[in-house]
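Peer 1: Okay, got some structures for you below.
What follows draws every value from the coordinates through simple rules; no lab data is involved. What you are looking at is a predicted structure, and each value in this text was computed from that prediction instead of being measured. Cβ atoms are built from the backbone, for glycine too; each structure is taken alone.
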Structure 1
Amino acid sequence: MDNYEKISMVVNGKNYSLEVDIRESLLEVLRNRLHFTGVKQGCSVGECGACTVLVEGLPVNSCIYLAVWANGKRITTIEGISKAGELSRVQQAFVDEGAVQCGFCTPGLVLTATALTQTGRKYTDEEIKREISGHLCRCTGYNKIFNAVKRVLNE
């Protein structure tokens, strides 16, 4: 039985074709094979949000998303958010609000907030809290994170 499949995907605007074990998670492929180390491995069961990436613009826990499911898709990691060395609006809001502590959960939160900004809609405080509730942070107590996300959504 062959456990490998050839896939192609676009990561941060660059085309990649590789053979993956059908059991490999997108997290494993992004971190270990393509060296996108901004994708963090936390709980490995889809609970903490540290591994969040955007798949076709939507936040996904890459630890429970099989790499074969990414075939033909556009993937964005934290490495693909800034342009020409300039922080994105979301990244700058996190800096301005002091929402970055150890940085482990930050990439996933920034990607989720980035996806929210791309919807073009306004969010209530409760909706923002619900949208970021899939991320665990042990450093900031969430107030600064909430303020950063709210700030960028209200610009």
Structure 2
Amino acid sequence: MKSENTAPDFTLKDGDGNDWTLSDHRGRVVVLLFYPGDNTPVCTAQLCSVRDHWSEYQATGAEVVGISTDSVESHKGFAEKNELPLRLLSDADRKVSALYGMKSWLPGRSARGVVVIDREGRIAHHKAEALSLFRPADEDILAAIRNA
């Protein structure tokens, strides 16, 4: 990550193959939910919990996206199967995961982590889970969004 607090800009494809660029969302709080992989037990539980609390996330006005190293096609199927309301972004080359310090002990994966970026594009909250076995609590993410 950069030494200053500015969030590195990036563009990734979502599950529909559309580009999603961080800087396009300046002026809004943005939440990047990094997770190791689609259709795995902990990741599925994490993203379904976000789905189940979606009205609370929407009430904050934040843009919430999921990021993993899975393919666009994998994201599309995973989102449809679990009726996920958030966009899932494909970081297949792990460049964005590296930019945000989300290095995993799992080969080819990103770590599980949460990055909250404030309206000015600064990182307001950054937490990476080294083992990726425990999912972040929605209450903690929502509190970080409100504090941004």
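Peer 1: Just checking, which of 1, 2 has the largest value of mean count of other Cβ atoms within 10 Å over residues 75-82? Display every interim value, and only then the final one.
Peer 2: Details: 1: 20.2; 2: 16.8.
Evaluating mean count of other Cβ atoms within 10 Å over residues 75-82 on every structure, the highest lands on 1.
Peer 1: Here is a follow-up. Assuming 15.0 is Kirkwood radius over Cα pairs in Å as calculated from a single structure, say which of 1, 2 it is. Spell out each step's value before the answer.
Peer 2: Working: 1: 15.8; 2: 15.0.
It traces back to 2.
Peer 1: Give the label, chosen from 1, 2, of the structure having the highest value of mean count of other Cβ atoms within 10 Å over residues 19-26.
Peer 2: Values: 1: 17.0; 2: 14.1.
Once mean count of other Cβ atoms within 10 Å over residues 19-26 is worked out for each structure, 1 has the highest.
Peer 1: Which structure, out of 1, 2, was relative contact order in percent (Cα under 8 Å, 6 or more apart) calculated from, if the result is 30?
Peer 2: Details: 1: 24; 2: 30.
So the calculation was done on 2.
Peer 1: Another one. Suppose you compute distance in nm of label points 7 Å out along Cα→Cβ at positions 67 and 91 for every structure in 1, 2: which one lands on 0.4? Mind showing how you got there, number by number?
Peer 2: Numbers: 1: 2.6; 2: 0.4.
The value was obtained from structure 2.
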